[in-house]
Structures are given as C-alpha cells and as structure tokens.
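Multiple structures follow.
Computed from the coordinates by the stated procedures, all read-outs in this text should not be read as laboratory data. Just so you know, these numbers come straight off a predicted model, no measurement behind them. Cβ atoms are built from the backbone, for glycine too; each structure is taken alone.
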Structure I
Amino acid sequence: MNVLPTTIPGVLILEPRVFTDDRGSFHESFNQRAFEDVVGGPVSFVQDNHSHSRRGVLRGLHFQEVQPQGKLVRVVNGIVFDVAADIRPGSPTFGRWVGVELSADNSRQLWIPAGLAHGFLVLSETADLLYKTTDYYAPQHERCVIWNDPTLAVAWPLTGPPILSPRDERGERLQA
C-alpha cells in the first residue's frame, strides 16, 4: 500500500496495490494490521456505511460533536470529490481542508481521523461510496458545516448548483 500524507496531519490517502490482468483486477481493500501500522496505533471500526448518489449531489460537511467518528472512505462505483475539513478548535490546521478524487478506477481511500468534518461531491452519473466508522451514528449529535462556508472555502469542482438535502442546506458556518 502506498500512503500519501496530506496538509492536515493524520488525514491520509491510501493507494492499495492493484493486480490487473485480462480477467479484471484484485486488490486488498482492508487489512487491520497494515492499516494500524499506517495510522500509528489501534483503530476499531464499528459500522460500515454505503451511500449511493447521483451526479451533482453534495453531502456534508458532516461531523458528530459527541462520539466523533473516524472514517475510512472509498468509492466502488463512479467518482467523487471527497473532502476532510479540520474543524477542531485549537488545532494548528483549523479551517483547512483536503480534497481528493476517489473512484472505482483509482481504488484510493481516504482516512479521516475522528473530529474532522467530511463531505463529498458526486462527479459521475452515479457513485457508490463505502465507509467504515470508528463510532456509531448518533443523530442527536450530528452537525453540519455548510458546504460553502467562507472560512473553509472548499474549492468544490462544481459545474452548476449542487444538489443538497434540506439538512445540508441548513448547515452552519464554521465556529472558531
């Protein structure tokens, strides 16, 4: 596995070794021991999620105030622009974001440590995004930073207005 650090310490782009021949391809999508070696310690995943969306859908930027979730994100169909944003007060990288294209073709994964906000924009006709979480979904603690927050200023590769859920339309501005 190739590990690419990002401008936010702890946020990592993981590139598995993909073996391809005339029959197709194979890659190991997760190995607990290798993953813990990469992130520098034990990580326990408790939930797997699957999101299916159409072109132009923008989900996020989501986080949980209590029970923050670390997320290991990958795309098994289509292409997304995936974003991790540092919203941790007092963090030296507070207000910064990292964006990476994840696709079924590039097999990349993004590790987002607990405490950061996460969102994505679908770039293909449809996309299926899978992610493992380190804590359970707690709707009573879920919050959303508005996708176009001026402090974060995420450079979403939009070709028109995004398709948002009512909850994401009501996202709040980042608080320092």
Structure II
Amino acid sequence: MPAAESPPPAVQLDPDTAAFVTGVTSMSIATCDAQLRPAVGKAVGCTVAAHRRELTVFIDREQSAQIAADLAAGSPLAVVFSLPSTHRTVQIKGARATLAPTSPTQQVRARMHVDAIIEHLVALGYAEAALRVLFSYEPDSLLAVRFAPTAVFAQTPGPRAGERIAG
C-alpha cells in the first residue's frame, strides 16, 4: 500500500475523554458510501481498549445496514458522543473500522448503556416509552464496530466547538 493510502496514525484518548465516551452519552455514527452519500445511525454503547488507542461501538445491523455496508467497503467514520444534561459533546473520527458480531459481554454492555441513557433522559423530562423506541435494538443483530481514533474534536456548543483535542 503506498504511503498516501496509509491511514493516519491512531491517537491515544486522554483518560477523561475515554471515561466520557464510555459513560452515559447519546451516540451517533456516520459514514459515507463510494458516492459520498452520508449515512447516520445510533450506536448503543462503547468500550475503549486499555491502551486507549481503539474504540468499539455497537450498532444494530438491521437498523444500520447502510452504515455496516459503508464500513465493510472501507468508509471512514465519525462517532459523536453527547451528554444530554450538559450538551458536552465529543466527535471521534476513524479512517476505517472492522465489524464483528458482538460477544455476550458486549451485549450486556449495550443493554446497560441503553438503560443508563434512558434513565438520564427520563430525569430530564423525556417520556420513557418514546426513548425505549428510539434506543431499541435486537441483541442478536448487534455488531461491534472497532476502530482506531485518528482525530478527536470538542463539539460542545460554544467557543471551543470544532476545536481539535487530539490527532
């Protein structure tokens, strides 16, 4: 592979960012196809490797079929993590990802994450029944999307929005 096609080096998340993205956040994932048409969907949990240079987010293969196809074709990706009560938001980009079925442990992590974000949003006045629909997924359809972050951006509304944190 020529150097021009090599992915950017992985960046290491700082401990605070790693804790934030694995905490109670609402997550969206975005990709694009070969014609640069975007696809956006929900992720339902995240884990960060101990060395903090790799993330895994979970998506429903049925609901996010275009995202899965884009990733399988080598699309770059961006995942946005936002804490609704404060609007703190971080965007993490990756050059490419691998897809695999989730493990039983990852399925438990996804269920715990969905329960936690719903509890967080109910406390803010949102209806639980609607949230259960919004964050619904089929455990057997979950895919683990593993990627190395190549850039991290602050996206919290305000003067630092868009500022590169790492990468």
Structure III
Amino acid sequence: MAVELPVGFHVRAARRDDAALLLDVMLRCWTGTVAEDSSAYRETADTIGEQLERGGAAIAFEGDAAVGAGRYYPVPGPTGDPNDWVEIKRVGILKSHRKQGLGPVLVAALEDAARRRNFAGVQIGVRHDQPRLIAFWSSLGYRLADDVTLHTVNPLTPTPTFMRKRF
C-alpha cells in the first residue's frame, strides 16, 4: 500500500537499541489518551528489546524528533491457517501530530516489514474504550474477527475488539 509521508517527516525501522526510544514515544503518545490499566504502562525498555528480537517496530520522525511509533510481534494466525501472522501493537502518534496522515504511514511501514518477513497477515486488538479506532483500522482494510490470538492479553480489561487483515 503506497502511503505518502507529509513533508518533513520520515519513518524508519527500529533497531534493538531503540527500545528505550520506543518506550518513551509510546508513553508520550498514550499518556492521557489510553487508560492507565493498559498493559503498555507495565512495559520496560528491556521487555520491548526482547520483543524486537522476534518482531519489529517502526518509528515516525519529524526531523530528528520521534513523533510516533508502532510494533509488531509474531502470533498464531486464524484457526486452520498454518502460516505465521503478526500482531500490530502499541501504535501511537503524539497528540500534536495527529490528523496529519502519519498513522496510516506508520501502519503501512509495519505491514510492509511483516510482508517482507513472509508473514501472512496482521491481527490487532482494539481496546474496549477506544471504539473510534475501529473506523481507523477498517479504513486500512482490517475486518472484524473473532478468533484472534494476541501476544499480550491484559486480564485487567474487557476483551478487545479483534480485527484482522490478510496480505
């Protein structure tokens, strides 16, 4: 999917040594937007670094400043599908940079990286208290699904809305 970056922005794949940056930008994006019971707030740079060893991430920048990020991690696919899939997770754009088209660009970078690694598709979980995001993900080709297995399940919150996109 070809998505154009706004002028002055770029996206790059994250490296393992970007784990602290990924934690920082996620917390800056999520704090005040995502409820405090999110499992994201219990992550550390070490746990993110460990996830990057099997998965991947992308970081959006304006100049040298990180303004958004997202990650993906391998998960089982739909029932009966023997292929490996990924869960896209922890996608966020700073409040000051939302509504500029960065979200679709960031998701496209994550999807492209997963495709290059021969994953068959993407699964996500939309928090129960973030229903507006269902329209965002639907606009990117994601469809509701009821048999999604997430990498991280949060026992503190209601079951999310599951969505999936096959490549």
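Worth pointing out:
- Structure with the greatest value (metric mean count of other Cβ atoms within 10 Å over residues 41-48, set I, II, III): II
- Read-out Rg and Dmax of the Cα atoms in Å, for residues 89-152 alone, computed value 14.2, 37, structure in I, II, III: II
- Structures I, II, III, by distance in nm of label points 7 Å out along Cα→Cβ at positions 49 and 137: label with the highest value: III
- Of the structures I, II, III, the one that 2.4 was derived from, the read-out being distance in nm of label points 7 Å out along Cα→Cβ at positions 17 and 65: III
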